[in-house]
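Since every read-out is calculated from the coordinates, none of them should be taken as a lab result. All values reported here derive from a predicted model rather than from experimental measurement. Cβ atoms are built from the backbone, for glycine too; each structure is taken alone.
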Structure P
Amino acid sequence: MYPAWMVILCFAAGLIYGTLHYYKTRQFSDKGPWLTRLLFILRTVAVTLITLLLLAPLLKYFVSTEEDPVWIIAADNSASLSMIQDSLELKDLMNSLSEAGSDYRLDREFLLFGEEVRDGDITEMDFSDRSTDINSLLEYINNTYDGRNLAGVLIATDGIVNRGGNPIYTPIRHSAPMHFVAMGDTTVRRDLLVRRVLHNRIAYLGEKFSFQVDVSAVMAAGSSSQLQVFEIGSGGERNMIHSEEINIDQADFFQTFEVISEANSPGLKRFRVVLTPIEGELSIENNTRDFFVDVLDNKQEILILGASPHPDLGTIKTLLENYKNYEVSLYTTNNWSGNFEDYDLIILHQLPSTVRNSQQMTRAAIESGKPLFFILGSKSNIVQFNRNQDLLEISGGRGRTNDAIPLVNPQFNPFSFDSELYDRFRSFVPLSSPFGQYEYSPAANVLLYQRIGQVDTDMPLLAVGEISNRRIGVLTGEGLWRWRLYEFSSFDNTDVTSDIIQKTIQYLSIAEDDRRLRVFTDDNLYDENEPVIFEAEYYNASFQRINQFDLKLTITDNEENSFDYVFDRRDDHYLLSTGPFQPGEYRYRAQLETGMEVFSAEGAFTVRPIELEAINLSANHSLLRLLASSQNGQLIYPSQLNQINDLIFEGREFRPIVHNSLRTNLVLNLFWICIALMLFLFGEWFLRRFYGSY
């Protein structure tokens, strides 16, 4: 924006320019004064316009746009509808629904929903979605049509919700009426089904594990069935592991059966629960349910060896036993006679100490080559501790101790932690730590520092690191049992104490991965509508992570069909999203060529079918009635679709909304301004040329 006097200045510039050029000129004296005056005016106006345009003036103006009322017609594309109604009948219903409101001035928009919400032609529906989420449809309308001239919503569905939240509690952020077409059948029919299977996703090799099967039956009193459980092999072969007779003794039957199996071999195991059909039941598709259990063979043996009985020992053992992948053994120096090499990690509590033979046991633990976790206390021999490891050295203490409150180091990176959760440490009771001067190796990563009184120090309370290809951890304080009691009394749980112990143990006990090419999936079990995402890392000979080479991936199914992909490069690693796969077992092989060498990595994953739509086939029209009444809508039955215009459109006045918007544009962008300037300049040139100048 410029002040008004700038306009006067521009006019003055044009006036001066015209005056200097044509004042007292005798060039056109024989034509009379009119030509000189006309040329003066053209030159003055042209220069004035040019100088004004150099200021880049803005033009503000209002633009009016008219928006017709929007009417949404959404149709349920889930498989449950086609399981009950004839496909031709459904097609006729969708054709009738597509004509709703066509006689009115409405901008009709069509949506399909089920697994996801998307635009679509409701006359070409295939009813293939494997779940129904009405909540996501309502949220989509809230977000997409916010601020639009929404006149109404018409939704055709059976009201069966098997994914997402309860739509009753979805806040509706528009005032348009919401009508529902009640599809499906509410009739309670004779049916037997596997309601659900409750199971752990992980089991450990050699252990027994149990799962619970919930069986329901409706209108089937007096019938009997057989519950069969099969383990499905990689080639599809079935091995029955359990069979049990079911006697249905009431019309509304429900019973939970517990099945115990044994993990005999490692890997992802597929199980199938089957109910033999009963006569006259509605659907047999819901008589079968598959589930998966990952049998692991990596249970880690943890040894806790203490100088003497101490409450910390029991605390650590209890915390670790909450994690099923640890087998924990607890000894003191008085009753230890085992072999250190039988364990994956050794926890030395106040060892080496002043206790007789402790140094000999400590030396044997060190010579085993296993990862070590030292926990220091009042009985620790600090001099011997300094000699037995190179991660941390404490000097000058002379047996004295400090009360050290934990102080979290936010820069710690060997493993991740919840910083908000770890804020609890600020109020924790202190540990008893050796007094002295602390010096730690550059290889040490400090998770907790010591806070003495009100002073934050750089003395480590908990540090981990790797020295000579061995991972070592040091907790320079005793009193973990007080942490556990304090946290439970203050927060009703021991989340922080458990988490820090478990993650420290996990970091120390995991062997270093020396593979040059590493390929990971975020899971090994996927739903059939879930994309499979791969991440990969390649390390050069100096173990620097790079991604300058192409990384290819081949996925093979059980029928030996292959699918080839190439990873995308992201920063210093690789990423690939393949999209969803059909249910089945898949193997993958990644390969990277550097020109001189070839690296490969292999793995497998399983895609399981989604069977939500077959579990419940009784329409829930009461839900639709509640939703319609809450939004001043109506519940319409398919037989009324030919009257739908009279039911929800008749008598309503649909008016467009006029939107006025203020717009700003450069005057230089106006075409007619440029044309006018060219006319002034061309006019002056033409007159001068015509009358003999130039």
Structure Q
Amino acid sequence: MLNAIVGFAVRLRGVMIALAVLATAYGVLALGRSRLDVFPEFAPPQAIVQTEVPGFAPSQVETLVTQPLENALAGAGELTSMRSKSLQGLSMITLTFRNGSDLQRVRQTVSERLQRVASTLPTGAHTPVLLPLSSSSGIVLTIGVTSNKLDALQLRTLADWTLKPQLLSVPGVSDVSVFGGDQRQLQIQVHPQALARYGLSMPQVMAAARRATGQAGGGFVENASQRIVLAPTGLATTPAQIAEVALKAHDGGVLRLGDVATVSNAAAPAAGAASIVGKPGVVLVIAEQYGADTVRLTQALDARLQSLKPALTAQHVALYPALFRPANFIDAAVGHLRDALLIGAALVLLVLFLFLRNARAALISAVAIPLSLLAAVVVLEHFGLGLNTMTLGGLAIAIGEVVDDAIIDVENIVRRLRLNRLEAAPLPAAQVVLAASLEMRGAVIYATFIVALVFVPVITLSGVAGSLFAPLGIAYIAAIMASLVVALTVTPALALTLLRGTDNAPEPALQRRIKQRYASLLARVERHPRALPIVVAVVCVVALAVLPFLQGSFLPQLREGHYIVHMRLAPGASLQASQDLGERVSQALLAVPGVRSVAQRTGRSARVVDPSPIFATEFEVDLKPLSGSGQQRALNGIQQALKPFVGGAFSVNTFLTERIHETLSGYTAPVVVKI
């Protein structure tokens, strides 16, 4: 069969070259469609359930809300693990399902179980909410707003009712969490002395408030010929209107709600706070949908924010559009790998020309690089993997291998054409090319499959390691298998087309000298056949002896250009205490050379994947464009800046490293002790 394939390629070389051009065009099209991300989706299928329980202590949340929900969700199909977190006023349960589970189906199962158990929760508990499905990395952009004119209430209203809806309307955004500012709340502050004086109870006041603020349908009026729908008007919406609501008749008059309570627009009790470069503000954390293209989504968000900027400026609001922008790291990582691929390809071309001293032969061998890599991109797109640091790394590793098959074939064809010219009756060039290609067929196939088998264990890894590293192995194997196909089809066709008439060129001098040196070395080795195995064994033993001294880690230290600083005060510390210390920490971090911006988030938002208590604070420390050594110096400066502060425990890490730790253990630390 392989003889027929190679024979077809030589016989119909024009058709084969045309097919190669079409394959290249399709590969370029697939490359343009491929989504860019930092890592593959490494988290297993998950569903996160949050339940608000205003006013409940953590122990009450655990007993009355979290445990009943856990009992109801424990039997969900394909569930592998379940962990929960109970905070003041909030319950969060994270469900992890078996790899390969249908996300939509398992989320539907969770929703059905939540509906059944919701009615059994305490009266004050809100309906359990299944958080939107997000990608492994989760956050696609973090932005912030501050203002010298608007107060905290107005700034938060602007974020909730203007910025958040605009950002949610961008395709690919799954959720927007808002931190900081004051949420507007219509409050009825009851005076106990007035209740006692007028003989009223709290349930009576609450019932009157519900009647005044509740929207009720008016039904309809119908006669023989028509039906008229009634729409009630005059719903109390302002503090003054609600204060006029009647409670009861008293001493010939009407006792109103304003007589026993103060009704006003005020700030809701805060569960979190935020500041930007040391100024109080509002921070918005934007999460991306599962499978979204991080780079394209970031570009769409940038465009939307740019369109909103004039309106914000008119209201004296300062916009910080990139407090944390993961696309920066993607652009840098992809750019570095792209440069490595181009440099590697250029070096391969240079070496080919130096050794073969034949520009046409070097070109034929080099054609295998783009053809093989583009074919691998098509395979990656078919499996839905996209381009990321792992798949691009696999392609970079494969560069030397993808050109190797073509080099073996081309070098043998050039040699056979040269020898054929010296024969008394030279054979036709097509016959020589076919024979030379078939001669190397076995070596090329065996070498390619042996190398591919080395990466099979990488593909079979399970868990987070498999999700991260299997795409690297798939990219590598796809590239070298594509190079095998190119060597068996395109290379012979190009060789017959381009190498005709070059068989009179002498063997390059460099190649001839290397062969002479190698022959001399081989002769010396053959004179001592027993010594060679001993030398190899000694080298292997030394290598094994050094192995235990090598440091190992799950991932290398990432240089993302961004650090997250965690600060935790003693449990029970107030929100104001966290903010006060956080403002001093922010000023210290801003003074570190290389730091561009610092944003502080304390506590939690209404709906967030990783809720924190009010004594926990995160600082988003974004760096200026720095080299790897520059980022290390900035990290050292950050750690030094945190040392003088007492009363809080600090830790510093990169975002992606934290996400991987959280996926593995449920926490953002590399070492976790559970008691």
* Which structure, out of P, Q, was Rg and Dmax of the Cα atoms in Å, for residues 223-334 alone derived from, given a value of 22.2, 71? -> P
* **Which of P, Q yields -7000 [helix-only ellipticity at 222 nm (-39500 (n - 2.57) for each DSSP H run of 4 or more, over all residues; to 500), calculated]** => P
* **Computed 68, 50, 26 for semi-axes √(5λ) of the Cα gyration tensor in Å - originating structure among P, Q** => P
* **Structure from which 19.1 was derived, mean count of other Cβ atoms within 10 Å over residues 191-198, options P, Q** => P
* Given a computed value of 8.5 for distance in nm of label points 7 Å out along Cα→Cβ at positions 151 and 439, which structure among P, Q does it belong to? -> P
